[in-house]
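Every number in this text was worked out from the coordinates using simple rules, so none of it is lab data. In this text the structure is predicted, and so the values were computed from the model without any measurement. Cβ atoms are built from the backbone, for glycine too; each structure is taken alone.
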Structure P
Amino acid sequence: MKLRNEVDPKDTWDLSALYNNSKEFLADLEVIRGMADELAAQKGHWTKSADALYRLLSLNDRMGILAERVCSYARLNFDSDMGDPERKDLYERLDYLLNSIGEKLAFVEPELLQMEPETFREFIHEKPELDHYNWMMTKLFRQKAHVLSADQEELMTRMGSVAGSFDKIFDDLTVNDIVFPTIQDEEGKDLVANEANYRKALESKNRELRERYYKALLGTYENYINTITSTLAGNTKYHVLAAKSRKYPSSLHRALAPNNIPIEVYDNLITTLRQQLAPLQDYLKLRKDVLGCEDLHFYDLFVPLVQRKARSYTFAEAKDIVLAAVAPLGEEYQTNMRRAFDERWIDLYPNKGKATGAYATGVYGIHPYSLLNFTGTLDDLFTIIHELGHAMHSFYSDNNQPFVDAAYCIFTAEVASTVNENLLFHYMLDHSETSEERAELLSSHLDGIRSTLYRQSFFADFERTMHQLVEKDEPMIPQVLCAQYRALYALYYGPGFTIDDCLTFEWSRIPHFYRPFYVYQYATGISAAISLAKGILQDGSLSVKAYLNFLKSGGSKDPIDLLRGAGVDMSTPAPIIRAVQDFQETLDALKLELKA
């Protein structure tokens, strides 16, 4: 693998749009420090007058824009080569500054919330420029009924820092302390049955290896099940207590409140999908038949149904394909996406010390950036178009919204990326030349929906049950959780699926449960994306216009309203049902290809 300085610059992102050197970066850190000091010096005076409020909010915006710029530079620079001590030094300097600013300005939101909504409306009348912050303040005032006294808020802050330790305990236990067993792979080589080897082992054609690996992995979690249960119970009890303390009906209500997501959206997802399980169970039957298994276990769900020689793509080929795939979104979208390639918004290939995986990040007033680790696989094509979906969402939002309204939440964040993935799937399916190619694409699409729509909804279903146990003062012990988990597997996966005893401990390895009611958004996101992609491909310009308006809207409305504007109402069963229909149609098409 190449060192960073051996990589051709044209294959790396151009950070000069942010800073030409570390000296410029460090200079802006001092500018930000000065802005924070100025804002902090006005504690107690933010809402004294309309002029004072506007001046300080405007300064806070300027600091936020500059902070986003320095944060992006530090992260992108560090992720390019994490072994470089100079890059790490810049990253650490930024982290120290941000922590310092966070402490200095912790008073701001509580101070703003001491103001009544009527007073803010009077301020807007006095100074119309304050209307720029109307949506920000509207969202803030919603939380007013759940804000406590100053002393209580300080106590809640301290409690929150303690609550974060549960997640850390889980990480320390599962990453640092647990010694996972070693098994032998099909070649007789040692293979550690840990999380790092999860995909490699479960995609193996050797069923006996898959079984040994999975039982060894989950058996290890079972050995620590009492500690993990206590850790998860502590985390759950904190969030239930915090919800009660802030006068929310439940921890679920508290989790959805910041983005004003109606509780019906969550309930609708679970209720609708519970009524739409037949296609999933039909898919499991097909998988069982194709693999030639007498019974189907969880460790049989990842091995590819279609085995063919993998094609390798050059980056130039990948670029042409993904640009062609987004053609239905119009020439302007294509042109803007092409800029990501031509203007070096992307860091393409792996190098020694470079961060793994892929991501995209927006930089207000500049342009987005995306990290890739391209090796030429089919999955890499989907990764490119996924991350550029995020990038284009930021691009359109940043160019059409003020800074205060540009950021979008996770509920809508995965929609743009997944719409792009769906467009690529349909493009490649339309241009495939052999039955094997089509079968591979169809199978991959099915696995994506299964793991995102069905599996994440399954997790959301279990998570709701878990929190309800605590809210009802019922015991949250391993036996209860395992029984609930087994019951959900029986419901979702049906009688044709074998539930091994070790599978009932699977919940203990899921880190997302320490961030309550987060995973459901993956399921709502893919449902919305499938509906939007179908509209774009079938209805043309009207759907494209509505979708581009959604991208341009950023965070300027509640996410549920942003999606309604694009033509998808996530409070109804319709988008969930459409996603299930897409799954069934893909399954039917795969059956035909496998018979060909």
Structure Q
Amino acid sequence: MSNPGAKRSLQRKLSLRMSLAMALFIAGVYLILRNVIAPAFEELELEAAHADLVRAEQAIQTDIDNLVAVTLDWSEWDDMFEYLSDRNPTFRRSNLDRSTLANLGLDMLAIYNQDRSLRWSQLLVDGVEHPIGDLALLGDGDPAANLLTHHATPGSRSVGIVDTAFGPMMVSSYPVLRNDGSGPVAGALIMAQFLDATRLERLQHRTEVDMTLMLVDQYVIEGERELSDIPVGVLPVRLTDSVVTNCIVLADILGNPYLLVSSNTPRDITMLGAQTVSAALLFLAVAGVLLVVLLWWFLKDTIINPIEALKAHMDKIRKSGDLSDKLELESDDEIGVLAEQYDKLTTEVHETRAALLQQSFKAGKADTAAEVLHNIRNAMTPMINGLDRLGRSFRVTDGLRVEEAVGQLGDPDCDPDKAGKLRQYLASAFARVEEVHAEAKEDLRAVVSQARQVEGILADQEKFTKAAPVSESLLVDEVVEEATLVLPKNTATRVDVEVSDELEGYRVVAHRLSLLQVLSNLILNAYESIQRADRTPGRITLSARDTVLDETKMVQLTVRDNGTGFDEEVRNQVFQRGYSSKAQDDTTGLGLHWCANAVAGMGGRIFADSKGEGQGAEFHVLLPSAQGA
């Protein structure tokens, strides 16, 4: 056992290192809070302030868009077009009065002839009617007059903000056209709304933003700036201890900087961030000190001393090799249980290891032999069926009276009608022989393929004792096509095999014969499951798709049937050695167990799934993808 000085040294080292780690942790957290978290709060606050400015700008743009919609609705109107063409004298009396502006929410409405002469207008300022000339906007010498009062083409329009004698105004001017938007242009329709204190209050209420409007000229004077230095667009953010101010300069319809829109956002987020950082640092400092003290006491009394004793005992056994020596640590916690179990382990490990090695050797030999015999039996079953069909094919000529028919045809006195019938009989007989011959060739090809499988199984087993199987890049559809030959033919159970077109082009890295045997096992099991379920017709579907397993690209091959299916309990046992859902005299229960081992040996995985008894089953084989190989 270690001496007390060594234990005190371990405790001191752990305490110092824990204290240092906690100090570094607190310092790191402080730096993160100050350099990452706090700036993040400020960035979040700036984003919120910018969002307020965007909402303010969008609110003004929304009012302009609404004004445009009303103007467009009135400008493309046959009645308005006829009025300006002097063919609708009742239009003015019916539609142009003070209630029109009130209903449309307008402060100004003006209609101009195509020669730019004023046809009708009305201007309301704070509810009081004024001559339209008081705006100082639409006179001959006003810069924006030409854009607003005259439209040369149907596609012409003027929309935006203008400067008037009564302050900024949102204005929309469209050419007067027919209902379908066709010309010629009959004149110009102008609708406008003031951006006054009342509208600003509505905008603030709608957006919940503390926004202000200021003429750029006023902003230049207050800030002692040059007008040429004020660009159209967003201006730099201004920060104070309590407010974030964002500003955007809007241009008038002439493209000149005109209106400054600003939003004032309280710096509540920054203050909350500062309080959060301070509270977090205080909590970490107090918690760190308490944690170090508690851990030091816990490590000393509960962990360090027992571990040191266990370590010393293990060193003693490693040096002496005497597994009969006991630690006998007097402790009732997990470390004491561990020490007790360690004592038991050291007394049993040698004989257990020897017994395990012997048992593993015998079981490995038995499993290998049983699995090989199972695979040979799977291959032999369709081979025997094929040979049986070949035998029946050779007996097809026993009932044909070809020789007798030929003899009668050779008789010179044979009646012509009878001769014709004999020739038809001979033609039919030879057609039947040819049909049976073709079936026999197909059966013979399947028998040869299965015989080669048997030969390959035996050859593979012979190589197995010398070297591990070599994996190669295989086309999935080719292996599947060969594996389907395992299905019996000309039986009472009708089974349709559907091979998905998706199989073409898929490649996997696998041992060819092993993969062939795995798929043959799964297909034959599906066939037998359909037989047991007495499905008519039965259906076996083979498909593939890409997937990922443990960050490795895999190909998932699926064999699906509409046979008996199984429940959750069977799903958990289906790959266990000795388990089978078949009759006991029909199987050894090694097929799926061998498949699981073979697939694992190729770096893959196999699992089964079913919705329940009587609902069919799915077997999924995952193998490493060789796409592009």
- Message: Taking FRET efficiency 1/(1 + (r/R0)^6) of positions 63 and 255 (r between Cβ atoms, R0 = 35 Å, to 0.05) as the criterion, which structure among P, Q has the greatest value?
- Response: Q
- A value of 2.7 was derived for distance in nm of label points 7 Å out along Cα→Cβ at positions 327 and 383; which structure in P, Q was it taken from? P
- Supply the structure label, taken from P, Q, corresponding to helix-only ellipticity at 222 nm (-39500 (n - 2.57) for each DSSP H run of 4 or more, over all residues; to 500) with the calculated value -17500. Q
- Query: Where is FRET efficiency 1/(1 + (r/R0)^6) of positions 231 and 407 (r between Cβ atoms, R0 = 25 Å, to 0.05) largest, in which of P, Q?
  - Reply: P
- So relative contact order in percent (Cα under 8 Å, 6 or more apart), computed for just one structure, reads 19; which one of P, Q is that? P
- Task: Work out the source of -0.24, -1.04 here, i.e. which of P, Q gives that when log10 I(q)/I(0) by the Debye sum over Cα atoms at q = 0.05, 0.10 Å⁻¹ is computed.
- Result: P
